[in-house]
1. Of the structures labelled 1, 2, which one yields -11000 when helix-only ellipticity at 222 nm (-39500 (n - 2.57) for each DSSP H run of 4 or more, over all residues; to 500) is computed from its coordinates?
2. For mean projected area of the Cα convex hull in nm², for residues 7-54 alone, which of the structures 1, 2 scores highest?
3. Could you figure out which one of 1, 2 the value 21.8 for mean count of other Cβ atoms within 10 Å over residues 95-102 was computed from?
Structure 1
Amino acid sequence: MSRPKVLLLDDDDQISRLLDEALSEDGCDVLIVRTIAEFQQEQANQRFDIYIVDLGLPDGNGLSLIQELAQDPACGVIIVSGRAAETDRVVGLEIGADDYITKPFRVREVLARVHAVLRRLQKHPAPPTHPADAPEPGASSSGSIDFDGYRLDLGARQLYGRDGSEITLTTAEFNLLAALLRHRGQVLNRDQLMNAIKGRDWESYDRAVDSLVSRLRRKMPTPEGRSHYIRTVHGIGYAFSLPASAQK
């Protein structure tokens, strides 16, 4: 098997040298860049298996790069950042990163995360389509799923409220809702939900799923006095269910 190719984007020379030495000894070919401009130039010239990206860079924010890289399920993306706030972790994972490691870190931890991403890439090669883009069981001929006055348009990837107005969803929110509706009445654990969102297995950061569910609940209120459609199953995950009155 050929050596995995890693493109490392970090403007901290000490950290870059540390990761370069560890990854090279571990069997990877590593290329180091310090700016987004250098990163984009190298990415245009050759393909890499894993991208390790810092967020705070001299010429911009690494989040925009991560969102673009995440469109290619045949590569892995790991954030290594000094930003340790939960919101930063959730945002990074939600827009498509496979993992989020905070500085300072243990080199062995980074190597373990890289190995995990490589195993997933080898075990689950890029799917031809995103699972949330496939036709949903129970969807109408128009390509939509109706529930309690709401409509999820699968083709347009849009949610409409009871009054017909558009409800803006992020890509991750849409994919999560589509997965829950596709398995209506079934309990899905966090790993299953992250797999539906990402299109491949992901050792998920649990709070990313919880954050998405909380936002969907706010955007899709239920009539007063009724529990929400997205039900928490403690210790397992979530399920989408409708009361009997809403199914008539």
Structure 2
Amino acid sequence: LDAVPSELLPGILKTTRLGYDGKGQQRVRDREELARAWSQLKQVSCVLEKMLPLAAECSVVVARGLDGQTVHLPPQLNLHRDGILAVTQVFEGNLPSVLVQRAVDATKSIASGLDYTGVLCVEFFVLEDGGLVVNEIAPRPHNSGHWSMDGCDISQFELQVRTLAGLPLVQPRQHSPAIMLNLLGDLWFAQGDTAVEPPWAQVLALPGAHLHLYGKTEARRGRKMGHLNLTGPTVQAVRDSALQACGLLGIAPF
């Protein structure tokens, strides 16, 4: 710990294995907190990342075939809460055009450099000065790409099948603005400690609502139980439906 450079503090201490959705990581402001956090993480192998001045977070999903052909989904603007993805927004203008191209080019370059076959997602930090920093690489269909099930003519899951089966890759076309809301087990406990099914009928009455539940038999706080995709003719229409869904489900607005 004495060898840790001072410029890495304040930072986030992350375990190198089995960490996801905010698990296996702790924010630390100084060396005292760093020592305490490492002890709480059982002194396993960790990485200390300097905290950066973030303006936003985004991600890009690409699919690369055995022949090197690569297609991509539109860059996704992401909002995380407590280290877990909460909201993904995908529509023209969600990010500056220059940033969009840089993120797509970087993701394709990473997939090519790894000689990767399949669907891959790269998550980025967008810095206040306009910089773009890779935060995470997920070699699989990704939570932030789930909107493509209802907002694109080809979803990330179909792209995965096509890459692995050696089928032609066609550039996906987004046909609707889309917003995805992650559905955590907390929603089942909005009224107390007894799990109560959220009001899905009211949610599905909203324009452009597409509900995807994962079939998990037990709801737990912080557990991903499903996601809700909202699509529509305009960004405002989709946002209106998404905010109404938030109100019905007890999700904080965005």
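Where a number appears in this text, it was derived from the coordinates with a stated rule and is not lab data. Every value quoted in this text rests on a predicted model; they were computed, and no experiment measured them. Cβ atoms are built from the backbone, for glycine too; each structure is taken alone.
1. Checking each candidate, the match is 1.
2. 2
3. This figure was derived from 1.
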